[in-house]
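In what follows, structures are represented as C-alpha cells.
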Structure 1
Amino acid sequence: MSTLPFAHGGPPLRGRLRAEAEDFEVDEQLGFTADGQGEHLFLRIEKRGANTEWVARQLAARLGVAPAAVGFSGLKDRHALTRQTFSVHLPGLADPDPDALAIEGVRVLEAARHSRKLKRGTHKRNAFRIRLTALEGDAAAAGAVLATIAERGVPNYFGEQRFGRGEDNLRLAEALFSGARLDRQRRGFALSAARSALFNRVLGARVAAGNWDAALDGEVWMLAGTHSIFGPQAFDAALAARLAAGDIDPTGPLWGRGDLRSSGEVAALEQGIAEGMAGFAAGLAAAGLGQERRALRLRPAGFVHEREGEDVLVLTFSLPAGTFATSVVRELCAVDERPRSSA
C-alpha cells in the first residue's frame, strides 16, 4: 500500500501510530439494538491487545458451546482498543455469570438477548479515535491536507491489513490460483486479497491521473452510504451536483466472473489493469465470484482534529463498514506502527 499514489500531495508528517493500544480506538456501530428476546446473547465487549477471532474462541470455550455458536460482524485490529458486539447461541440456557466471561484484555460492557445470530458485515459503521504521536513535519502543510480530507475525502484503498503480514495473503492467492488446496479460512483470505489488490491497482491509476473523485465516460455510480449502484449514463449537471455534494461516488471493480458493468473509458482502464493481473482476474472468476463494485472515494464523517502538545495529533471520525482508517491516515502522516515494547 505504501507504493500506491497519494491524492493530496503525499503525507506532510511523520510519526508513530499504535505506540499504545489506546492510540487506536475503534467503536463498532451496529446500526440497530438487540430486541431483548431470543436464543442469542449479544455481548458488547471492549478488548485490548486481542484479535476478534481469538476472543470468539475464548467465549465459546468459557460458555461451553461450539465455536460456530459465536458470531460477530467485523474483524477488529489486535493492536488497538476496540469495542464490538459478539453473539452467542444459548438456546434454553440462562444468561451466564459475568465471572464466567473473565478473559484477559477483555471487558463485557453490555449483555442483551436477540432473536438472530450476528453475521459478518452486519454493522453499519466504525467510529475511530486515532492518536498520532512523535510527530515531525510541516504543520502548515498538514493543516491544508486536513482541510482537504474533510472537504474531498480520500481514495478508498483497501488497507494493508487485507493483504496480511508481508503480503502473505497475496502469496496464498498465487498458490490457490496455481492449484493449491487451502482450507476455507485461508481460501477466503486469498480471494479477498486478490480482489482487493486488483481494485487498489485500478484506484491507484485513477489517483495518479487525478480523476479518482471525478466522472469519466462510462462511469458506474454508487449511492453514498449504500451498496446501490446505477449507470453508466450520460454525465449531466444533476449528476455533477450530486457528486459535488457527496451523494454519489464513482466506483471501481471487485473482480469476478461476467462482464464489467462500466463502459467506455472506465471499462478500458479496468480491463487493461485486469489483463496486467491476468492470473488474479482469471482465478477470481474461476472461483465463482461475480462482478461487484466499490466506491472509489471515502469521506470520513464527523472529521475532527485536535493537537495534544506540539507532537501529538488526535483524529476522530467514522467510516462505513468495510473501509479502512489507515487509508485516511496515510494521506496525512507516514507512520511507524510498531507497538511500544513491554520490556
Structure 2
Amino acid sequence: MYYFMQLASYTLHKICIDIKEMIPENNIIPASRYRELDKFHGYLDFKNFYIINQTNKKQIAPSTQRLFFKFSRMIKKIHPDIIFSTSCYEFADYWLWQFRNKTRFIVNDPFPHSGESSFRRSVNTSLCYHLGKKFILLNNKQVDKFASYYHVDKNKIIVSKLGTDDTMRYLAKDNEHINKPSKNVLFFGRISPYKGIEYLCEAMKTVHEAVPEATLTIAGGGNVYFDFTPYENLNYIKLINRYVPAEELGHMLHDCAFSVCPYTDATQSGVIMTSFTMDKPVIATNVGGLGEMIDEGKTGYLIPPKDPEALADAMIKLLQDEDTLMEMSQTIHHIYQEGVFSWDQIAKEYIS
C-alpha cells in the first residue's frame, strides 16, 4: 500500500496534521522530511508514505501541473490494482483521469453544506460524478438522493462506514489515566454557518439554569458567523476560536461529558466518529446521515435542527444521569472498537 497526502499552504493545519512551515520544494517528497509527522512513526509505515508538496496553491499553475504530471508518472510506475481517492479529481487534475477505471472515490460530502457551495465546486463534482466509475458513500440514507441528483447509476455506488479516528486515541494515549466526572459539554470542529452554534449557545443558557455547574466549550477555527457578544461574558461558555491540535482535542474529549453537533444540515460527521473514538456520546440534530450514525438512547440523542429548547432538554437529561452516560460510553466502546463498526469489520467490507 502506498499513501500520498496532498499538502498546500491552505492545508498545513487540518485534522491531525499541524505543519509549522512548508518545505519550499514543489515535488513529491518522503513524508519523513516533515518532522511534525514523526509522532505517527509508531502508527504508520513511512516506507511508502509520500507528500505531494504543492507550493503554488493554484491548481492550474504550470508548477502545479508539473507536480501532478510527476504524480501520474509515479502511479504508472507503481501500477496499482486499485486507487482510493478521498476527494474528487478536479478539472485541472486531468493527468489523473487516465486512472479513473481503477479509482474509487470516497464521497465524504455528497452535497455542499449551507454557505459553502461555489461554481467551481459544482463544476468539479459534476465532472467527477459523470466520469467516475465507482463511488463509496459513507451512509445508506443519501444513496437515492446522490444517484438522482447527479444522475449516477446505483450500480456505481458502494456503501461503507466511517470508522473511529484511531489517530486521536494514539496521540492522546497519555490521558488514559484521567477519569473524573465532568459536566462540560464540548462542541469541536470547523466553525461554519451550517454548524448551528448560535442555537447551542442559546440552549446553554437554559441548561445552566437547570445544571448550574454545567459548562460549554466551543473549540475550532473559522469565522464566528453570528453575534457572539451576548455570550462573551458568560463564565460557563468558553470559545476557543483557533485550530486545535489533535493532542489537545484528545484531552478535551476525554475530559468532557459528551459532545454536541447542532448542525442545521449535514452529510455524515467525522466529529461524531471522533467523539466515539474516546467513547463519548453525542447529541446531534437529525439531518443528513447523522440519524444513521447515532443509535437513539444508546450512543446519544437525536433532536430536530434549529430547536434550542429540544437541544437544552437533551443536554440536561444526559448531564443529570451519570448512569446513562456510563452505559452509553460502554456501548460505544463495544460497537466501535470490537463490533460491527470497528475497523476490522470495515476493512473486511473494503476487501470484499
Structure 3
Amino acid sequence: MGDSLITNLNAINEPVLITGHTGFKGSWMTLLLEKLGIEWVGISLQPKPDSLYNSISQKNKQEYFVDIRNYENLKKIISAIKPKYVIHLAAQPLVLSSYIEPRETFETNVLGTVNLLDTLVVNSSTSKIVIATTDKVYKQKKFKKSFKESDSLGGKDPYSWSKVGTEAVVGAWQQITNTQGGPKIISVRAGNVIGGGDSSQNRLLPDLIKGFITNSSVEIRNPNSTRPWQHVLDPLSGYLLALVKDTKESTFNFSPSSESLTVKNVAKIAQQAWGGQSKVNFSDAKDSLETKSLSLNSNRAKQKLNWHSNWTQEDSVLSTVEWWKTVTKKVLSPNEACMRDINELLDEF
C-alpha cells in the first residue's frame, strides 16, 4: 500500500479541502497530510474544548468555521477556496445522540452533504470528492455476513438512516456528474475507528479511558455486540487512496480482515493494557438501540486501491491505550503521540 499511496499523493499539487477537520478523524487527517507534505484547508464547526484538535499544533492552518447546513455561507467559502480535492468528514457521528436530536442529525448528515455537493459541482475547479459515510448503512440480515459494497442499504437507528440518506445524496450527484459532467464522487464506508485523542461521549474506548484515568468504575452496554474495530489511520489512508487513484468504482469499504471482536473482548484487552484498579461492569440489559453485529468485506479496496489495514484489531486497541498512557503521564505530547502512530504507518512505505 505504501508505495502506491506515496506515488499517487505526489500528484496532489494543491491543498486538500477537509470538512470536519476539527473532529477526531479530521484532526488525524490534518496531521497525516502535514507529515506527507500536503497542504490542507479546513471547513468545520469550532472545535470542542476537550478535542484532539485543540491539543495538537498544525503548521499550516487555513480554516473556516461554518455550519455546513448554512448553504449561503458555505457557497461563499467554496467559491473563495475553489478546491480541486475534497474529503468530506463533517457529520453528526453518534448513534445515541441521533435519538436525542434526530432532526439535527439528518440536517447535518443529509442536507449538509447536499449543500456541499451542490456548491462543489458547480465549481469547475473540483475534480475529486470523497464522502465518508459509515459501515452502518447496510440492511441487516438475519444471518451474520460481511457486507459488500453492492449489498442493499438500510438503517436501524436515526444515525444509520441519516447515513443511508447521505448515500442517496451521493448517488444522486453521481448521476448528475455522470450525465452533465463534473467531479468524480466516491463514497467510503468505515466505522468503529479508534485511536488516541477521541473524547466523544458514549463510545467504548473513550468511556473506558475516562474511567481508567480517574480510576473509576466503567459501565459497558451491549458486551456481546461485535464491531470491526480499526485504528483511525487505516481508513484515512484508504480515503487518500480513493482520492488520488484513478478508479471506475464509486464506493469502497474499509475494514480489518479478521472477524469482528465483541465489545467485551475489546474492553478486556484495554483494561489489561492499562493496568490499575479500574473495574469494568458489563450490562446484562438488552439494548435494541444499536446494531448487534457488524462486519465488512474490503476486498474491493484491496484489489482496486492496493489498500490493506496496518493494525490488527487487538493492536488498534493497544495502540489507543498506549497513546493515552504516554500523553496522560506526559511522556509525549498529543502531537508527538499522534506522529508516533503516523510514523508507524509510514514505515510500511
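Just so you know, all these numbers are worked out from the coordinates, no wet-lab data involved. All values derive from a computational prediction rather than experimental measurement. Cβ atoms are built from the backbone, for glycine too; each structure is taken alone.
One of 1, 2, 3 was used to calculate distance in nm of label points 7 Å out along Cα→Cβ at positions 147 and 235, giving 1.1; which? Write out the running numbers ahead of the final one.
Working: 1: 2.6; 2: 5.7; 3: 1.1.
Derived from the structure labelled 3.
Of the structures labelled 1, 2, 3, which one yields 0.05 when FRET efficiency 1/(1 + (r/R0)^6) of positions 19 and 259 (r between Cβ atoms, R0 = 30 Å, to 0.05) is computed from its coordinates?
1
Assuming 3.1 is distance in nm of label points 7 Å out along Cα→Cβ at positions 299 and 323 as calculated from a single structure, say which of 1, 2, 3 it is.
Structure 3 accounts for this read-out.
Out of 1, 2, 3, which has the highest value for relative contact order in percent (Cα under 8 Å, 6 or more apart)?
Top value of relative contact order in percent (Cα under 8 Å, 6 or more apart) goes to structure 1.
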